[in-house]
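These are the structures in question, set out in turn.
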Structure 1
């Protein structure tokens, strides 16, 4: 379900098949290169302690609604399909699938072998049960919105399931990463919602061994019945914290082994003893949303919006504020996506070109006060080019960027008042469309989707809060969802990006890296853009190495 995220990133859907940029995801370490010897090889054993924030009310994959819940759930529960490192959809519990010619019927064949952690086989009954619970209103499933196009589903036998859609939907397969839950432990019972909330029996590489609400920790142990790679690590302890700052303090105190940090903290952590730093691609981009309502004159002219982007020194932002740990973006598809159009206007910093465009749009420079002026056709009155840029006060990086933008645009004769407010207040401005410009980000999902933010039908009921309208984008965005042909979808997305890149309903800024600080005894981490828990079954620790030495000596 689309929802706002309290960490000040708007959470929504978008991207697929993301390619990792740079070799080894640009990660680096503050330790020496590993020496070639037997001790560098993965070994079994040991435990790692991880921190998560917020209350953990459930890890049931069809009920989770917070990032921390989802992190644990994804380790304990597996779905029909999963994403590989490049975010391609690949089989997980499913062996294969077939789609009818009309794109309405999807038939899945389950693998022969996967079991629940209690040893019971996973069958099509589990899949049907999962979707029955998703659609049961009593369950209040957090993923039900994703399956509104699902007309029916049924088991053909123990290993085959067929899904029927109302309309062809190229995004349907991506949604089937949702974890499957067990039918056999509920069979013959009237299911209570509380039972679903406290569900612990899973099918992933780790299983729940203890959930301590007093100590606020959840302990997972390796699942020896997991159908794929059995983990090296014996145990994962998740400690629950109220916020990110308390996690950082716990990491410094040696209480947890991994913590996600901000870019401005990376140098501090990089120089700590026995700490490695990993950088990996992010799945969101930052932008300035411009209010295009017809009664707001400032941003109506495309040339003005283009001038604003030419007038912002994004290279300086990337270099001085992001410390070169990010990528400039020019469209609503990230630069490392298979669907990214590389032949777009890059809008390099060019104040002269910006002034030329502003003059073409009727703005005249006043020597008296150094500002641009124009006649507002809505009122017939002369107005100064000035606007308010709203930024959430919790995000220091955005505030720094906003101040640099203010300085850049002042040189063009444009006045910008940077207003920082708590996120809850910023959200109200967005919902009421009560803003000139607002600094935001979209967090992206797996499949490139330009409909939710740019289709005109989304102006009143959806997330097109800038009131952008273009019939060509309306048509293209719907066609992207309907076509099952990847090549055709890519061509449509290229066209859509070209239009949006030219008309600029947003001032596209950048995507910045995510950063992990990791204690040096933890090895095998290979974070991807989807999660830094990628391949957690391949993580190993020198604690396990010491255990192996003792066992060998004994």
Structure 2
């Protein structure tokens, strides 16, 4: 057997060395097995990664609503060495030594707890907000992957976005990588809040049938909305951040573009990753093309999906995810060869990623895989021959477009307007029509740099126009849009509060959280977006935790203090994103 893969590697290595070019080469490194639980595991991981001539690792920092890094929002992973910030140490070692290894943070999106037991930590989202769980048509809450958050519930949508943006803001990572960014099947997604939102939007009553086309599109839209929101906000924070996903390829691959809608990803679990590539809210697609090469029908599935990916990257990056855990070393290398070769149409993928670092070779199931097989890492190193950089992304290195985003809010109450329409115009022509999500958020990504006008509309509220909005190449603009007449004084600078009387209703539109606000009974401190002036806020309406640097709008009553300062009481706060 060894001679077989050595021969394949030897034949291919000459070509690889002669035609070395940028490509993505990585491992998925899960948090359930050894990999980064201690400094010693990290050192071993990176030694093997470099020996295998990889240039990236995708490390699972969130498994089931936990954190393998120091998170202010989610509980510390039980497998992790106490107090050890795996992500910080990984970045230090991966970036600081030669060759540089990219660090992409893998977050499990939908699963939040296994199907047995219940989390003990009060910090866990199931204890904070149990109402965010998904349900099936019959009201069951345990999916095939345990308890899961429902993308149709605005609270889970926002919580997950906060978790991701916290990582992006505090760590020098190269990318964010989504896993389980979907539902688990067409009978799931029946959280009562999501069903109620759907019925309000379309004038329905009762519970829609799982196969109802409009209800299926609703759930597809909820998943796409969180991808869009995180993409727009995260890349506004760090324009060169790569947003990627581990994507579904169940069954045989599509034969044509039109056949995509018949695949399970789109039809059954509502993961429209082809649509995400077209819209540009996913920089890098890594379909999980996990098939046993020794099974002829499964080997054909692998080739059909890899070919489809090569021909349908839509100007972004496609990387073939290889299930080495199912295959011998020789068969894994056969799949790598096919993944790197051009399609019949002449198109190439942009690299390979292996599942997994821990389960290196196998005979058909992950449980039966050989773990940490040094021969596997050596075989990859022999095959690739030399390190190469990851593929450049022109839309990040030399951008000509930017992102326009914001939140549509009721000016009287600061509540988000769900299902509002935002029309985007340039030089009098309509260029995009957007719909707000359950948190009032909207985004148009990759708009050519220039000046735009907006018109926001919602049932029961007067339309509002914004005449001059600048979009700058490579950056994002984020603005609140108020519908209706505000009954409070609109305050744009905190210093302006001094001129208002005690008891005045006030609406602060552009404030930044000055310090983490994690306890609802504590005073929230906010400051001007530009400047140091601060004011204390006593939050009355339920609000998710806020972190230093978050942008927020505040509506409340100004109460003057004896020392001349003010406190905003009985306040409602709307989170606008991260700064």
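Coordinate-derived values only; no laboratory data. Because the structure is a prediction, the values reported are computed rather than measured. Cβ atoms are built from the backbone, for glycine too; each structure is taken alone.
Values for this structure:
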| read-out | value |
| --- | --- |
| For FRET efficiency 1/(1 + (r/R0)^6) of positions 472 and 496 (r between Cβ atoms, R0 = 30 Å, to 0.05) computed as 1.00, the structure of 1, 2 it came from | 1 |
| If FRET efficiency 1/(1 + (r/R0)^6) of positions 320 and 384 (r between Cβ atoms, R0 = 30 Å, to 0.05) is computed and equals 0.55, the structure in 1, 2 | 1 |
| With Rg/Rh (Cα atoms, Kirkwood Rh), for residues 120-159 alone derived as 1.01, matching label from 1, 2 | 1 |
| Relative contact order in percent (Cα under 8 Å, 6 or more apart) - highest-scoring structure of 1, 2 | 1 |
